[in-house]
Structure P
Amino acid sequence: MSELYHPVLGKKKIIKALIISLLIASVLLVGAVLPAEYGLDPTGIGKKLGFTRLHVSADSTTVVRASYPRIKMAEAGSDSTVAKPVEANNPPPSQQYEIREDSVQVTVPAGKGIEYKIYMLKHGQVKYEWTTDKDVLYVDFHGEVNQAQAVKDVYYESYTLAYADNMVGTLLSPFEGKHGWYFRNNGKSDVVVTIRLKGQYVI
């Protein structure tokens, strides 16, 4: 019966293997572990390999909340002193606008707000999508009742209030009138909003 041969590594080979292992561990530590776990990327390798995107700081949630104040229910729609117009109770028409599709861009200047609206009949439908080229905006998606006579205080209903850089949804118009978005830019540079629409409306 033959004996099993167990090779014995020399001292130099063991030291060499140990050094190689330490080098590999160091590369992984600097290039992957530090960027992903601690957000530290001294060599820039972590960013190139995408590891820095895995890092979430412990106070990231707090920073977001501090940047964008909570929106309260009382901020939605007209003040309680503005009565809902009787025109809001008008029946829907027998025929809606023809379905159309549009894509528009609006620029929201730094430190200012603008509105973009479409006109819809009662129970008309529209699907929408909007996104910014950068930064988050305050947005009030709302509708104004079409009234027979002009009034000083216009009644409106808010459908969505939020801080966002992108939004997608559908609307079934609750009354005839203008429906759209008020965008507020609290940043220091202009923001371009691209709005896509498909539905029963006119511009």
Structure Q
Amino acid sequence: MPGSSIAEFNTIITMLGMLCATVQFITGFYAFFYKKKKFLIKGNDMIFRAHRGFGGMATAFYILGLFAGLSGFLGSVIFFGNETFPPFEPTSPSYLIHVIGSFPTMVIILFKTFLSYFHKKTLYRRMKYLGPATFVSWAFTWITSAISYYLRTQSLPTHPHPHPAPLYLLPFQFAWLQILIPFIFGAIFGLLIWRKAEKIEKKKEEKK
């Protein structure tokens, strides 16, 4: 990404993952909680394709972000920050909240992903609330990472050399809007899919 900082690139990856996770959550909520028919995850073609497609993309974005985050964290701990790795900031609340909170959210997201691919029946029958928990974990990851990134485009005592100003993301003054964007677009896509799924279900009812 020419002209963009690595930090901004990683933030964009997390944002895209949040957007996909929002769509995945809405499609799962439609089947499990709104219709209360878990078989619709596979039985409704629109829900099936959207849930699977956006879920797969969310997983891919998360793995990319996880790799970047872990390598950056380990680099900051081992090298205390240099030209390659960000500084270790144990006195920064935004840094600590994001880093410490990322570990339990990582467990939730990876556990749900594992069940989705290898033990789907267990997920559907006994752990359906892992879906909402995964969405909350994604939201925590995105919001804290975005706040942490935007704060570090400014000069901080723990981060004296700020990141370059955003090139592809909104400027610092509109950080709040940037944080909302993946939820807004994810909700729009999700509700369009929801509407299409409802039409499919109505047609099925009419044929009975």
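A value of 17.6 for mean count of other Cβ atoms within 10 Å over residues 95-102, calculated from one of P, Q, originates in structure Q. When distance in nm of label points 7 Å out along Cα→Cβ at positions 15 and 167 is worked out for each of P, Q, structure P gives the greatest result. I have 19.1, 67 for Rg and Dmax of the Cα atoms in Å, calculated from one of the structures P, Q. Which structure is it? Going through each structure in turn, the value belongs to Q. Using relative contact order in percent (Cα under 8 Å, 6 or more apart) as the calculated read-out, with 26 as its value, let me know the right label among P, Q. Here the read-out was taken from P. From which structure (P, Q) was helix-only ellipticity at 222 nm (-39500 (n - 2.57) for each DSSP H run of 4 or more, over all residues; to 500) calculated, if the value obtained is -4500? Matching structure: P. In this comparison of P, Q, the computed figure 1.9 for distance in nm of label points 7 Å out along Cα→Cβ at positions 151 and 183 is attributed to Q.
Only the coordinates and a few stated rules stand behind these numbers; no lab work does. Note that the structure is a prediction, hence the values are computed from the model and not measured. Cβ atoms are built from the backbone, for glycine too; each structure is taken alone.
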